[in-house]
Structure formats: C-alpha cells, structure tokens
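Take a look at the structures below.
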Structure 1
C-alpha cells in the first residue's frame, strides 16, 4: 500500500510537470524555443580551426569606412567604395590570424616612443609626410604635426583620422620589421655562389637537330579516356584548386522601349514645354521636372547637352531650343543668362566649423575677426595654418590649388567664379564658415547658363511584361544544359560567359548587383548543367546555366580535360619521335645523316649556358640548356623531349668560365634576389593556413 501511495503521489507531480511544459510550449515563440537549443553561428571565417565572429569583421569594416567618410567628406560610400572597404576589412582579419601571430612569436612590436618617432620625430612615416608637407617649401613642420595629434581628440572627425593613421602606421611598421627580419635570414654559401657563376659563364656551341611535333598530324594520334585519366592521376598536383569557383553561361533579354513608349515620352516632353513657357522661374521648374540632372553652372560651347547644335551657344538670353532626341531621352533647353567667366580659379580658404560647443554665430564672429586681420595685411597662409579646420588644406596655408566650376559646393563655387583675383569673401556652406581668398583666375570668356528639361524614354509595364514572358518561356522550355545550348543556337541568341565566379562576388561582366545570381550558383541544390529561373533586373531579364563547378581541393577530371588533352597529345607525339630518333642514332650515328633522312636542316647555336632563358631560334627549351651543360664537348645527346619538338644536340665547343676566386658579388646578388621575394610571405602563409571563408553568408 505504501508503494502504491508513492506512485500515486509521484503521478500527481508528473501531471503538473507535463501540464506546465505543455503550456510553456503553447505560449512560447517557436524561434525563441529553437534559440534555447540552437545557437546561431555568427562566424564569418574559420582560420586554423579558430572561429572569427562577424562582429570583429564589422569593427574592421567600420574602422575603414568611418575614415573614408571623414576624409572624403561624405555621408555614404559608393557601391564600389563599400566593396573595397569590405575587402580591406577581410585582409585585416587574415593578417591578424595568419601573419600577426608570427610577430608575437619573434617579439615584434611598436612601442609608444617608436610610434611618436614615426609621427613627428626623425623618422616620419610617408603617410604623415605626404599630408603635412608644405608644397611651397617642400618641408614638413613637425611641430604642426604634433599639435594636430595633441588637439585631434577635441574633434570627433579629427579623432577618427588620428586613430586611423596611428593604427595603419603601426601595422605597416610591424610588417616592415618582419619582412626585414626574413630578408636577413636569407644566406647563400660561397660554394653555391661559385656554382652559379660557373653555370652563368660557362658557354657551349651546339649543333641542333629538331623534329617538330607539327610534323605529326593530330588526327593520326588516338587519345582515350584512360590516357587522360592516367595523366590526371600522375599529375594531380597541377589541378589543385585553392578556392572554389563557378562558371556560368547566360542569355540576356534586354527591355527595349517600344514605339508606343517613345511616342508617350515625346508627348510628355511636349506637355512639359507647354507649361515651361508659362513659368517665370524656369531654373526651378527645370530642376523639379527634368528626369536627368544637368550641371548648375555656366557652360562652355563644348558642354552643351547632347543633341543641341553648336550654333545655339551664340544665341541671346531667352532663346529656346526645339525638342531634340538625346541618347534615350527627349529634351529642350533655354538660355537664361550669359556672362564672362573664367574656366578655372585658384583659391585659398580658412574653414571655421560649428560643433556641439561652437555655434554658427560664433563661427561667423571668428571669421569676421580673421577677415579684419587679412584686410590689415596679416599673412593669409599663416592664419589658415593656425585657424583653419580643413585638414586637407590647412598645412598648405589653406591653398586649394586650381579647380573648375562645379567642383566645389554651390556657395563656395559662386563666390570664386563670380569674384575676381584678390577678392576676400566670407560664405557659409554645409561644412561651416569659409574665408576665401581668390589668388588667380584664367581669362574670362563667354559662358551661358541653361534651364534644361529632359524626359527619358522609359519602357512601360506592358513592354516589360512582353520581355519577361519571352525570358520565362525560354527558362521553362529549356531546363537542361542540352536544351539551353540548342535553344540559344536556334534562336540566334548571344550566349555570354562569366568564369571563375567567387561566392562573394557582387558583379559579373555587364551585370551590377548580381548577388542573387551568385547565391543561386552556390546553392547546395544547384548542380552543374542546371538552368535558372528568370533573374529580374531593372532593364533586363537573365536566364543562366551552370557551366562548371570547382570546389576547393582537386579539380574534377571532366573540368580539366581540355587542358590535359593537348599535353597528352604532345606526349604521344614525343614518344613516337623519341623512338624513331633512338633507332636513327643507333644506325646512322651522325646528325648530318639523320637530318638528310628527314630533309631537315641542322642549326648551330652559340653561347648556350645553363642559366639561359631560351635557345635562339627555338624558344624556351630548358631541357636543351641542361643537357648541353652536362654531356661534354664532342658528345651527342640522346633524344630530348622539348616544348616544341624532340631534339638531338651535339656539343661542338665548350668555353670555361673565366677563373676567379672572389664570388662576393655573386653571393650578394643571389641573396638580394631571394630577399626580393619576401612580399610573398603572406601568400605562402595563407596557403598553408586552413582558411574557411564564410562571408557569402552575410553579403
């Protein structure tokens, strides 16, 4: 009874637990439940079995990105710049996990004192010198550099620049130390230097008989799959793949505006012209309604919109052009002003920037004080050096050099191109308050300002759907590689090819933003020969076929057959020629007799040595160099398999290298040659490291 009671008591507990768990499973978010048991892998790489988290990569990315934004005064990066920054962040990761551990092993570092020496001491790094050299004197002001780094942390933007310079200079210095250490490790014994001297300076005159591979017709040689397989197995090292890649073939269905689309665009521009004629502020109207942005500046005669005749440039203010077809758009334009303006201006400036602690009013007040000093005769360059907050020009006394109209922001541009040489002006821009000194201008000449409106000829949904149906039909009917190729030929489509596509590629030949295609290529379910669905782009549709898949390791024999076949063909020809020439040497003995048999001429080549790059008249044939230097004077070689044919040579004469006892020059030269290869250290370490690149998961 006691046991039964225990079971009953425990059963109650079991029921409570069961009901509790059931309620828990009912109310909890399934993804949260999965998260309790399955931790998401956020590693972007595995290097030598160590995982590298995406967070670390992103820190490196932001480090480079923030510097670039500040240095270029941008709020965002262009697509190609962003891609370049990501690549640099990846290189930082590889350096940290592959190269830098070697620094630690040998005790390489950069102390604070050494870094200061590289920044403003006696061994200033080139990154610093190129940013702080006065172009007029060619000298570096070390006091100014030190002042910059000491005050940089008062401004967030300068902090980014200072920290970036310090970090990359420190890394560069450590790399240099390591490379120099490796260079010092290269040593060439004098005995090896002597051998090299003899090989380079002992020469031979040889008689050459060659039977070319071209003498045997390709079709007379039978090559079997087993021949190819044998060569592949014996030379597998030649087909090692260090990084996986894909090849793709694809057809493009470009969306071309129809006649109906063109007529609509023509009517739209006509309607805009009708309203344009009623407007007083035509520049604002053009800016609002034109589908193509035109430069807001005074133009030279060679800068007219395409389609507008050159004669239009000489017309008076108020002249309106006809509607013209320009590339893929209709446009018209009106001359709104004519002025005498220079093409280029040379100017200097002092920039006063507002911040959290400095208002725009305070910037203007400081600028007014500085202008008074300039008017009293104070040196503008000195004032810029002491007060300007533009790191790109302050060290040059504020000098911006020559620039053309439109290169600067509008307010700055107008002040420079509407003023005259010697003018001192104060303007406000998005960057702050500028004091501008116009130091020189080119000779003014006639320029015109235009109000231009363009209407692009865009394809309609109807047109887009027409081409999409064509692409969809092609993809649905040609689902295999054989059908794909046959349809391309029958429909006379242009088949395009993209080779060696990496899993992180974003661009393909003629295709921007191709990530979706690349992801499809690398999907685990995508196989060689597969045909894709329709990929949709802004102005085209694409259907693709997987042409080749290469995984890391050894290439499949099917993928390298085209490379193997000509080699096997040459080897088989060589076997035939070697066999025939061996018989000839045994029976006819002399090269003249053998040459007569095949109706070929013997060739005399002088000054051949072991270190020769090529044989005059025969090309790169290293086997001949090697044999000539070993068989001895008066001796005839056995048949030699070469790159262009099978050779038999006879050494006519031998000239020994001049006697010498000091081989120091040769020794140093060999050591320098080896040391010059230190740039390949990282490449070698990377190949040795086990790197698993997972970036494709994130981009």
Structure 2
C-alpha cells in the first residue's frame, strides 16, 4: 500500500515529491529586514531533512507591515538576501516560497518610529493595546501595488512560489472581518465589499507573476473572534480567492487575539483539520491542513480520509528537521515530537530573540552547535537519567566519547514524567519516550537502578563527570508542614498520593497551577464520555459544559506574590489561567501561609489572619538542587559539570540545553 505522505502532487506547475509542507513561521533571525547566515543555515537544515516545500516569512511588503526581525521584501536592497535564502533551501533539496503579509493593526508603534499602525478602521488591538490609523482609498491602492512589487521580487530571486497571508488578524483579514472593518465605502459593509481588498491583492499579484507561477493563500477556517466573520463567509472567501487566482489554500485557525488555544500542548493533535476538509469541499485546488500535526500517523490519517491534499508541519520541523526522512525510512520511533510548549518559538518572539526549541538544542544554532567527532575519546560518566542527563550522554557519545549513564531508579525521564502528568501536558511524556528511544539507539551504555557514590566513581575512573541528579521538592518552614495530610505536589502529579475533597495548594508557580488543575479536573467528564452524551443528546449542551468543567473537589490555590504562573511562558500562561477560572479553582494572591492545622490553613492577607478549610494541603513551593556528588568528585579530583536542576532549578528547556551543551563541549 502506498504511503499517502510520500505521494507526489502539484501546485500549479510546481511538482512536489511528498505531502509535507513547512509553513512560514516568524523566526526573528533577520537584522534590519536582511536575511542572515543564521536564517539560511536554519532553512537549509530543514530542506536536508526531506520536506518537499518550505514557505519562509512572513516577509514585509512595506515599511508599516512588519518589524526589523522579519524578512524584508519591500525594497530591491533585499533581493540579494532573498536570493541567498532561496539558494540555501534548494541546496538542501526542497522547493520554496515566500509568504507576504502586512501586519496592519498587529504592528506596534515601537517598530514604526512612534507612528500608529494602519488598518481598515481605528479599532483598538488587544494584542498591541494601541489604536491604528484608518487607511484612505489612495493608501489602500498603494499597499495593493506593494504586495505586487514584493511578489515580483520573490519570483525574481529564485523562489518557486509566492504565498499571501490573508488570515490571523493581519491586514487582509481585518478588512474581511466586521469586527475590525467599520468602513462605509467600497471596502466596508457587505461581505462583497469586505472581501474586496484581499481579492484585489490576489488579482494584482497574479497579474504581476503570470499565470504559471504558483500562488498560495493562507486563510482562516475560523477566526474564533466573537463578533467577527462567520465560518460560512470564510468558506465563501476561499472560493473567491480561487476565482481571483489562488492555486492552493493553506487553512489556518484563529487570530492572535482569540481566546481559543491554537498551538499549545493542550490542543489535541490535528483537532483543527476539519476546517480544511470543509474548505476542500468547496474548491478545486489543493488544500493544506495545519496546526498541531506533529506525527506521521496523524498526517497520514488526514490525507487518507480526504481532509486535505497536504499537511503543514511547522514547529515539528523545528523540533526534528529529519521528521520526513525518518517517516519515509521506517524510523518513526526516532522522531522527536514537538511538545507544543511555545517556550523557544513563540515566547522568544515576544522577547525579541531568535527562535530556539525546547526539544532541539541545535535549532537556530545549526553551525555553532553542530556535533563533531573527537580525535581523543574520553571516558565520560553521566549521573542522572532525566532530560539533562540523557541529552548530555547522547551529545558526548555522538562526539565519539565512551559514555556510561547511571540512573538510580528503574525509569528514565526524571521530571518530564511529572510535567506530563498534568492535564493537557501529555506531550511531555511523549518527549520522555522520544529521548529514551534515541538514547537506546545511541552508543551510550545505560546502567539502571544504580546510585552513584564515591566507590562507583573510583571504579569507573571517568575523565569527565556530568552531574544531572536533579532536585527534590522543598518543604517550607511552616508550622504543621510535616503533618500527614500535607503532601508534596510531586506526589500528586506522580499518582503516589491522593487528595481529599477540600484541597489547598500552596504555591502558585507552574507546578502549583498544574497540580491545582489536576485536582480540579478529577471527576469531570472525559472526552469519550462527553462525545457519547452529546451525540445521543442525553444532556443539554450547557449541562455538558458544566459536567466537563465541574470536578469533585474544592480546590484553592494560595500564592504569596500577586501573580500566578509567573514561570510559565507567555504563550502558555494565559490559557492556564483561563482554565483556573473554568474549573472553579479559587485563588488567593499576596497571601502568606502562617500555619497548617488539621482541618485548615491560616494565611495572612492584607494584615489580617484568615482560615481556609482543607482536608489535604499540597506543597508546590519550589525545588532544591540535589548535587551532593560534587563534593565526592572534588575529593577524587574528577573534572565535573553540573546540569539541570542539580545546578540551579530551572525549566525543561534550560535543562535540555544545558545537558546538550555539557556533552557537546567535551
């Protein structure tokens, strides 16, 4: 049976060897809009991994349309860099295109020399918290021409395709939506008028590049914006785009302001693909499904069921550029799956940093962190089988050293196992298995159920020691914290302990929030139960929502600062806080716990002592490093490096990168 992922297809006259498409993602790797060597290296590596088509960008069409970190396509001075980028991708073996876009009201005055962003109407942006300036018709005509000019540059510099972004809340989709388009001229009011700007962009680009040059459009299947355009009108727009000259449609989901999670871990794999199917039923050009397609099985299923003609695999190719080759070569157990954490991709963009990846320490550092074989192999011992230890062991081994990894338990993965046990965080368990599979395929010798001490180190006589022994949960100096009904969050997350009906979680960082949600969600309807009751119309939808969000416990989360989940990344935090409200978790901020009593806790809040009833008290107040082995290594004069929580309690992202770099540096 033929693998649907690896069948040829075409966009216009562009022949493609498989159905895996890497969509455009802002990487923040340009300087003053100019393509850099870092960007070329990044995309060359993805092309080498076997993807058939890559779209880069987005790229700017004028000086109002993006930031200096975007790829520039709005001036001839950027032609040389664009040519280099197309050449790098072609060298890697893939076809390529550029996505053109105008940010509209999503741009910030900070990037525009203090000038306001432009939009169809002066509707404030929740993303920038600024109000844009309304475009007049003469300015609209100029922007359409600038799209055309930029498309000509894309064609001239050797790219195989041009793409127009017509969704996500940017300029074209803000013209399309009645939420942001309040005009009363020919570009506002009726659906026909609101579609006009986007269609004129497509028509003008088509004229400029000619009939045979492939033109793709990325559109929303649903904006997820209350008061915005409906899905039926979006499907009408998709048909109009094809009539205007679009050769393919890539179906996106949501605006950046939308309150529906779109790219984070809790979003089920492939859940938004139904939107591609419903648009595919309306048009006669290839349709690409996107969002949270991070494994070949999901991709094949969508293709074989006719939901789409190709799949957009974006952040999964940041996590593992060899995803296509591994899928085609029967090595799917070696794929590193994107966990959709957003920590290195989306969160870095907010920090004005180039994209990195929790799952792949080489992403963005393709040359700087490239593994290289040593001429003098060393004996390396790694202690600890969490993410930092496994990463260190594999990197050192790949460099040609002889590596033994010791883990004191019978399970690899360390705190990844805890992170993956919280609701909607299952992908961290997948990542633990990915690391375990890659470790098994490496030359690293793994020793399980061995606690390393001085005697083991004397016997091993390593040239280099990497200490990745992790940490332990902190018990705070609070009266009553040693009582039997006081439990560590780690024990709740791992399933070692159960909680009573009334629970108080002390500590509102990431672990505390995840633990509170785990406790609150217990007793709610599962997905299968919800579907059964919904399909059989056993309950009214509003009652099903209540049963899906109302658990069997009363949970209160106490935090001494005024901010919950401060150590979550920006792309994850808002959704977690949304769930705290949805699942009825009570919160008490800026509160200091005074004591823990048999049936309650006492807190000091605004100078007053209050009591909160509690059958179970859960501690989530932090981690202390476990690094006693360092003293032994010092006494034995063994060179050593601390990584992960054994060094300083940190995130999974930091632990993985530290481990990799420690092994890579040997």
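Computed from the coordinates by the stated procedures, all read-outs in this text should not be read as laboratory data. Treat the numbers as computed from the prediction; the structure is a model and nothing was measured. Cβ atoms are built from the backbone, for glycine too; each structure is taken alone.
From which structure (1, 2) was distance in nm of label points 7 Å out along Cα→Cβ at positions 317 and 493 calculated, if the value obtained is 5.8?
Numbers: 1: 5.8; 2: 3.3.
It was calculated from structure 1.
Consider the structures 1, 2: one of them gives -10000 for helix-only ellipticity at 222 nm (-39500 (n - 2.57) for each DSSP H run of 4 or more, over all residues; to 500) as calculated from the coordinates. Say which. Present the calculation step by step, with values, prior to reporting the outcome.
Numbers: 1: -14000; 2: -10000.
Computing helix-only ellipticity at 222 nm (-39500 (n - 2.57) for each DSSP H run of 4 or more, over all residues; to 500) on every structure in 1, 2 gives -10000 only for 2.
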With FRET efficiency 1/(1 + (r/R0)^6) of positions 221 and 325 (r between Cβ atoms, R0 = 35 Å, to 0.05) as the yardstick, tell me which of 1, 2 scores highest. 2
Taking 10.2, 26 as the value of Rg and Dmax of the Cα atoms in Å, for residues 477-516 alone derived from one of the structures shown (1, 2), identify that structure. 2
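Compare relative contact order in percent (Cα under 8 Å, 6 or more apart) across structures 1, 2 and report the one with the greatest value. Could you put the intermediate results ahead of the total?
Numbers: 1: 23; 2: 11.
Structure 1 comes out on top.
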Thinking of 1, 2, which structure, once volume of the Cα convex hull per residue in Å³, for residues 149-260 alone is computed, gives back 97? 2
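Any idea which of 1, 2 comes out highest on distance in nm of label points 7 Å out along Cα→Cβ at positions 237 and 397? Mind showing how you got there, number by number?
Details: 1: 6.4; 2: 5.0.
For this comparison of distance in nm of label points 7 Å out along Cα→Cβ at positions 237 and 397, the top structure is 1.
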Parent structure of the calculated result 0.99, given that Rg/Rh (Cα atoms, Kirkwood Rh) is the read-out and 1, 2 the choices: 2
